[in-house]
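Once you scroll down, you'll see the structures, which are given as structure tokens.
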Structure 1
């Protein structure tokens, strides 16, 4: 519920709502949005960074500009999904996973990569939900998906391979079958420097 409240607070800003309305029409960049809203690029950049850290928008480089796009998945959900309380009974293991995800993710972005193997695996499995089983991904596509969660896509990609969540041949990657639900794997992950 806390994360839902944070998201609603983030949206409760007139400038951010205006920026979102521009991004609903088309992807754009800081200077153009600033011109459209008669605000400084620094102000727009501040709001876009906050929204990007919350997962509301994403960015990609295109020649000389960083282009911002609306993450429509968030806005395609009905409002009741955002405000309803979680009332189901959960097991201690599910509760632990939920606590780990709550501690390491903020607004859908990974704050830090966990050092502890069990927590790191929970985080990696959460990121793995963004991949589809049976689909082959290029390294660039894998990096793009992981980058939505954390800027260190190389470490996370390497950890997903090492832990057996994904496989790789040359520069083609795929999700391993049933890896999302398998909690009994051996620790094959590489040591992290964090």
Structure 2
């Protein structure tokens, strides 16, 4: 049953006309003795949506071997100034560990899409910059990505997309606050 939690293709519409996944609802009932599966279903739907977007990104990569993490690093570097970013800056901006980013940078550097350079202001520090090949890769990736996102969000109004973005980022912020609380740190409010 659990293998179907995030891969169900059988959606239903409730009395309110909104989609739900009967397989997810049934699987999540075991975790909700009071029968309230709504938050669990929402989390499963978010995971399914994330996986769907990631599958499209992989298709858009055209078998070029870039993982989602590698693509995120490449995009962040392309948006940075010509001095690039340190591994620590990339990790913080992506919300992942420096160790994870180091592996991604190793792979991207091996593919010739980024390179490590000495920091001109601090010779002990290394920065990562996108190469011309990396920029060319992103250019070839841009239009297929735009078309794929237009197809995925077909029928969504600008208001829908704004609300969706807002709700996803509220979830991210709630997770951050919870993590800080569990770590015993005072939670800082989100930056406006």
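What follows draws every value from the coordinates through simple rules; no lab data is involved. Not measured: the values here are computed from a predicted model. Cβ atoms are built from the backbone, for glycine too; each structure is taken alone.
Have a look at 1, 2 and say which one yields 10.4 for mean count of other Cβ atoms within 10 Å over residues 158-165, as calculated.
Details: 1: 19.5; 2: 10.4.
For mean count of other Cβ atoms within 10 Å over residues 158-165, the value 10.4 is produced by structure 2.
Looking at relative contact order in percent (Cα under 8 Å, 6 or more apart) over structures 1, 2, structure 1 comes out largest. When helix-only ellipticity at 222 nm (-39500 (n - 2.57) for each DSSP H run of 4 or more, over all residues; to 500) is calculated, the result is -18500; to which of the structures 1, 2 does this value belong? Matching structure: 2. Determine which structure produced the value 148 for volume of the Cα convex hull per residue in Å³, for residues 30-117 alone, calculated from the coordinates; the candidates are 1, 2. The read-out was computed on structure 1.
For the read-out Rg/Rh (Cα atoms, Kirkwood Rh), a value of 0.99 was computed from one structure; give its label from 1, 2.
Computing Rg/Rh (Cα atoms, Kirkwood Rh) on every structure in 1, 2 gives 0.99 only for 1.
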